[in-house]
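**Q** Some structures to go through are shown next.
Throughout, read-outs are computed from the coordinates displayed, never taken from laboratory work. Bear in mind that the values here come from a model prediction, so they are computed numbers and not experimental data. Cβ atoms are built from the backbone, for glycine too; each structure is taken alone.
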Structure 1
Amino acid sequence: MKKILCVILAIALVSISCGKKEAKASKVIGVSLLTRAHVFFKDLEEGLQTEAAKHGYELIVTAGEFDLGKQSAQIEDFIARKVDAIVVCPVDSRGIGPSVKKANDAKIPVFTADIASLEGEIVCHVASDNVAGGTLAGEYLAKALGGKGKVAIIGQPTITSVLDRVQGFKDAVAKYPGMEIVADVNGEGRRDMAMQAAADVLQAHPDLNGMFGINDDSALGALDAVKQFNRTGISIVGYDATPPAVDAITKGTALKADVVQYPKKIGATTIMKISEYFSGAQLPKKIPVEVGIVDAASLNAAH
């Protein structure tokens, strides 16, 4: 009797084990983020993962960490693994082109999130409406300065989403004859580099009135420089509304406002569009996600 029970138990365990193996992901998607260090991309990844779980997709998530060679190698690894789709937030919008083309040659659909690729065939690009976001930043800064003053941009020209933000900002500022953009420098999207770039601008323009940081690392780097030089009367507008930036805004620092993005929605929408693609749907080349702007008044009213 004991032998029979043991045999039955063994068969049951084998059946359970086999059942687990059969419950594998329906699709595997390779993801290469710009970085995992920024709150924005952590939230974007959360949006990707949450939506992927609803569809039973497996995500292989990596990050280029601002290194084009590293990101290119990650995409080549996805191709070697024969993933069902690739999502990339390019480190360099033009430089990533050859890797995208390799995926195209392998017949693997490529999607971009937040940052576009300027080369290769992309099924669909999901991102904030960055031109609108830049316009909001420009309008806010112009009004904060009473429609006149000298301002600078702490940018990152290798990233398409940043170029869109800067274009929106410039278009908004151009409507105010008393406003002048005296510098447009590369802070590389990193707080330490942005601080140095902003410091150079402050030294070159002692009469500067405002700065636009294209992300919160850029804005906070600019704020660090303003504090270092003990400069007063300068207003900074950032982009992302990450917790450190929101804290600086509510404390009444030179960082006066931030454009709000919704990275979780960007991530979730990207997976939704991949699901639609797998189902045979024709997708638009670009899907914009709304943006907003917050300052101390709106943040305090929300609490």
Structure 2
Amino acid sequence: MEKLQELRLRIDQVMNNLEIPAKPKNLYQPISYTLANSGKRMRPLLVLLGCKVFSESIENAIHPAIGLELFHNFTLLHDDIMDDAPLRRGEPTVHRKWNTNIAILSGDAMMIQAYQHVLETKQDVLVTVLRIFNTTALEVCDGQQLDMDFEEMERVSINDYLNMIRLKTAVLLAACLKVGATVGGANEEQAQLLYDFGLNTGIAFQLQDDILDVYGESNKVGKQKGGDIISNKKTFLLLKAMELAEGNDASELSRLLKSNEAEKVDAVIRIYDKLNIRELAEQRMWQFYNSGIESLEKVNGNQEWISTLKGFTHALMHREH
């Protein structure tokens, strides 16, 4: 993990020294506020890891890594507006701390800054990186729209859900690895193998989040247990339960989805337990993760850094929050 720490320190150093204009204050202060609370910075770390698999130096990967991190934070800022979320990482969201119009415009400015950094990619791979970035950005928008559409739909298939999380979450993780590999000198085939690894593990991470929301310890997850159940969010667990429930279980699940009773979470979990939903979700989660590992094992790069990347994702798969 010492190698990862060195990369994290480099990312933090660059992010903490970004030149963000002071004026207009209401345009740029929200950007500084957002980036000061930007979480684990996993996406730029994946860019640098992807680069390290194929190159000794990470310097050419720094700007695209920062660009992808800025893009990620832009999407969170706008997602919070669409969800009217009051908090992000324990702090007031930008649209609550300032207002919605400021949040929209600050998000737009952050997206432009993301492009500015991506454009600093070295010339011989700039067009390739821009194509990856643009394709991914549109796919993330597709995923967000599907997620909102699902809120209004009574029935959603598991395949539709998996496609939505692929677009909303996994493609950006995959793109980070592919951009890093491309900047590091990988050919298309090798870069695509890292992309496939990131895509499958990204879906696995989201399925794990679904499971932790229901079965994780509240003090470790950092949010209310069963939040997805309370909001009737169509996760893998709920969709699988709706698919398998019969008779009284199906009737009770349908009733619970229309209720706001205090015992709703426990009642839904009892149905999940009866139908072995957690086990089925974990099976699907590990299927995606193992598919990702199969792609990673075909990569012909620096084996030490491939091992570091594998260890990093393995640790994430065993997290409790």
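**Q** Compare distance in nm of label points 7 Å out along Cα→Cβ at positions 56 and 168 across structures 1, 2 and report the one with the greatest value.
**A** Working: 1: 3.8; 2: 4.4.
Result for distance in nm of label points 7 Å out along Cα→Cβ at positions 56 and 168 over 1, 2: largest is 2.
**Q** Can you spot which of 1, 2 the value 24.2 was calculated from, given it is mean count of other Cβ atoms within 10 Å over residues 152-159? Mind showing how you got there, number by number?
**A** Working: 1: 24.2; 2: 10.4.
For mean count of other Cβ atoms within 10 Å over residues 152-159, the value 24.2 is produced by structure 1.
**Q** For which of 1, 2 does semi-axes √(5λ) of the Cα gyration tensor in Å, calculated from the coordinates, equal 45, 21, 17?
**A** Matching structure: 1.
**Q** Out of 1, 2, choose the structure whose coordinates give helix-only ellipticity at 222 nm (-39500 (n - 2.57) for each DSSP H run of 4 or more, over all residues; to 500) equal to -23500 when calculated.
**A** Working: 1: -15500; 2: -23500.
Label of the source structure: 2.
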